[in-house]
Structure formats: C-alpha cells, structure tokens
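K.L.:
Structures follow.
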Structure 1
Amino acid sequence: MRTETITVEIPEQYLLQIAVAGNMGDGQLLKLMQVWAEKECVCHGLKQNMLNLMDKRLDEMRGRLENIIGNDVMTDIDIAITNIMEKLRE
C-alpha cells in the first residue's frame, strides 16, 4: 500500500459548501468529507463564515418545515426543545 500525500487546491467557497451542506444535491456527501472540510475551514480561518452559513441553512430548513407543518406545530416543537434543553442543563 502506498502512503504518498496528495495536495489539492480547493476554492474557499467550495470548501465552505462541503463543510456546511452535507448534501450536494445528488445524494449524501460522505460524513468523513464534511468533517474534513469543517476542520479545514477552522484551520484556514473560515470558522465564522462556516458557522454563519450553517445558521443560514438551518433558518432556511426551519422555514421550509414551518411551511409544511404550520406555525403552531413549529412553536410547539420549539417549546418542547427548549424544555428538554433546560432539563439537561439542570
């Protein structure tokens, strides 16, 4: 088995996409790739950009979910999650 190292240059935006998305549209991106990309973002000073994109993606997903299940159900879910988190902190 060969143990050579390969260096690959990847544009910053692609690295952030891999770290944040986890799904490239045609199937799940391997979790290992996502974890690697997250680590690389941190190492190259892109942690805050990555976190901002993750927040944006979460907000988009929550918006789509709310459109499907309705605002009342989403509010009930938020309350339940908040209650569970409070109990875990005790």
Structure 2
Amino acid sequence: MNLYMCWGFGAEYVTFVFAENARQAKRMTLDWENNALGHYDVTYEDIAHHLVGKTDEVEKPCVVDHKKHPMYPIVEKLGSYFVDKYDEW
C-alpha cells in the first residue's frame, strides 16, 4: 500500500492516506473533507498530494487524520508525522 500526504489547496493541515494510487488517495481525502469537516466547496482538483512511501503493513485503504489513529505508527515508520505547531517546522 502507498502512503500519501494529502491536503486541500490553502489548507493549514494535512492528512495521511494509505491508498493503492494517487487517484484513490485524492478521492478519499475529498470524501474526508466533505464528510468529516463539512467542506463541501472543496473539489477533487483542490486536493494536492505527495507520495511518502510504500508499506506491506497496511492492507486496507484508510485516512489517518490524527496521532491516535491505529495506523499512525506506520506513518512515522515511513518518516512522516503531524506537526503540532508551525514553529516546530
């Protein structure tokens, strides 16, 4: 499974998405934006992505949107993480 970092243009946050390909990651991020956040003005074209890495540890596609997500340790293993404050960059 591939790990993508995804975000909407102009957003101040990212999500990590385990998906088969970038198109699936963008679609899952759009669904998350619409359903979890209520951002119905976001479109598929508004979603940007970056391939972080690949792993065999994840079998089902999923959106990792917080540090307590059960798949978050795998995100960290692949070298990515959520930043709590902008001054940590």
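Every read-out reported here was derived from the displayed coordinates using simple, explicitly stated rules and does not represent laboratory data. Predicted model, so just to flag it, every value in this text is computed and none were measured. Cβ atoms are built from the backbone, for glycine too; each structure is taken alone.
K.L.:
If helix-only ellipticity at 222 nm (-39500 (n - 2.57) for each DSSP H run of 4 or more, over all residues; to 500) is calculated from each of 1, 2, which structure is the one that comes out at -24000?
P.N.:
The value was obtained from structure 1.
K.L.:
If distance in nm of label points 7 Å out along Cα→Cβ at positions 32 and 48 is computed to be 1.7, which of 1, 2 is the source?
P.N.:
Comparing all candidates, it corresponds to 2.
K.L.:
Ranked by mean projected area of the Cα convex hull in nm², which of 1, 2 sits at the highest value?
P.N.:
Result for mean projected area of the Cα convex hull in nm² over 1, 2: largest is 1.
K.L.:
Here is a further query. With relative contact order in percent (Cα under 8 Å, 6 or more apart) derived from the coordinates and found to be 34, which of 1, 2 does the value describe?
P.N.:
Traced to structure 2.
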